[in-house]
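Okay, got some structures for you below.
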Structure I
Amino acid sequence: MQIAIAILRLADRAVVALVKLGLIVSACTALLVGLAGALDVVASTVFRKPIPIVSEISADALAVIIFLAIGYAQHRRAHISVDIVTAYLPERARKVMELLALLVSLVFLGALAWQAGDLARESFAVRESAMALIPYPVYPFKIAFLIGLGLVVLELVRQIIWAFLSWSDDRRSVSRPTGVKG
């Protein structure tokens, strides 16, 4: 059992590191989009020549920004929740509701990731490009979207495993997962 717990803790740290890396890439992408937008405004205002594909790439990058960061939001349990009902439930019932929410999220986002995988694979296979003034590849954005969904699915699986372990009889040997609030 100790080896299994050690492996689980190692996997826990790996998933948390990946989720944080997704957040860093998301933040860097947001910074690049902001800088490109600022350059476009300067070029449009000063030189009366906008940069042709900035708005198109910015729109595609938005999915990257959002979905690479969503795993970290789930890690921090920072999503909006309405606890008007669960606040009055006993702790065990509240844990059941939280687990149910995690499971529903896993099914929904897992199905979305599966379909995004098909979409990214097809896009990569044909080297899909945007029909813009200056064509640019779209498949990297779709692959990043898939990676972001994969990260949130991994985080959900991590939280579900820890939720089940916290209910086991062996509670004393299992510590709280990384980053989960009490």
Structure II
Amino acid sequence: MPKIIAINSLKSASRFKPYWTYFLISENKRLIKIGSTIQPLEKRILGVNNEPNYKGYNFSLYLAVRGMHLEEFFHDHFKNYRACFRWREEDGTYTYLTGKESWKRSLANTPIKGEHTRKLRAHWYFNYNAMHTRLELFKFPPRKVLPNLKSLIFSALKERGDIVVFKEKPDLTRPLKDK
């Protein structure tokens, strides 16, 4: 069974060579970016925060695990939470939504009677307002899933047959704690 090193601070990351799969959390705690890098984590986070698609979210490190090959695994494992639809709001701003949220919003904005006509109209509304993106953003329910995200990540790795070695004590000042 391979050992996977996990860290949750940039200070710890500097002790290891690059090749990380990382979880970055937005300042408002609503979005998680899952990605991988061969660069030092500090440099990659700075790069993400300067990318036009991610500007304004001010991502910081939530957790990183050694091994770039794990990015695809986590994308697949958390696919139901992927916020891959960029929804155009009425005021011209954009919100990132999951497929389920986008479809719900489309249905809510099509008050037409008759189920068949309503679904066709909702489909048109969806296509008009939602743009499918390739961004690696995920939206976890803030009360049910997000507080347990570290545990879910570690459990997913254990299910794969990996042994997780957490290289530091959890920071108790962070809002998201291990359970």
Structure III
Amino acid sequence: MWLVFMKILDIGCGLNKYKSNDASDKIIGLDACKLSGVDVVHNLDDIPLPFESSTFDLVISNHCLEHIDNVVGLIDDIGRILKSGAILSVQVPHFSSRLAYGDLTHKKFFSLHSFDNFIDGAEFSKTNYISKSRFVMIERKIRLSKYLKPIEMIFNMIPDVWEKTLLKNMFSSCLEFKLRKI
């Protein structure tokens, strides 16, 4: 009998390493600090990452990329370690959110189109020469607090309108992206 499992990397996992619903999945937690649940200690600004090419089915980054100096280099290297067709799942604070500026360790700020440089034909992909890794955008969502879920659904129907208007200053939010490696 063949066991089917996913190999998952949770970068910047801290104390909250991803937990899969499938017990057969192999999950590796990576962080710059040796904490409970961290399997690999590595500074994400030190590229390349300590993994072979085409190793992972899924790479997760929850509120980590905003702490990195070289986000483009890191995403490019994540593309190297992802298998073809694998998924990169990212959550970051939106630039208008108090979460973005409230933490003095945040170095980068993100908008709905921050990952367009990695997507051929995307609105802001004119500088796609900055990376060798190419992705397809599967999902791009605005996330609001749990008390604003009904409004979140409306904003996700018109995300560019939300980002280009004063509405963005009324609600703290983060962004969620899912990209598939080409």
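Only the coordinates and a few stated rules stand behind these numbers; no lab work does. As the structure is a computational prediction, the values presented were derived from the model and not from experiment.
For helix-only ellipticity at 222 nm (-39500 (n - 2.57) for each DSSP H run of 4 or more, over all residues; to 500), the calculated result is -26000, so let me know which of I, II, III that is. Going through each structure in turn, the value belongs to I.
Ranked on relative contact order in percent (Cα under 8 Å, 6 or more apart), which label among I, II, III comes first with the largest value?
I
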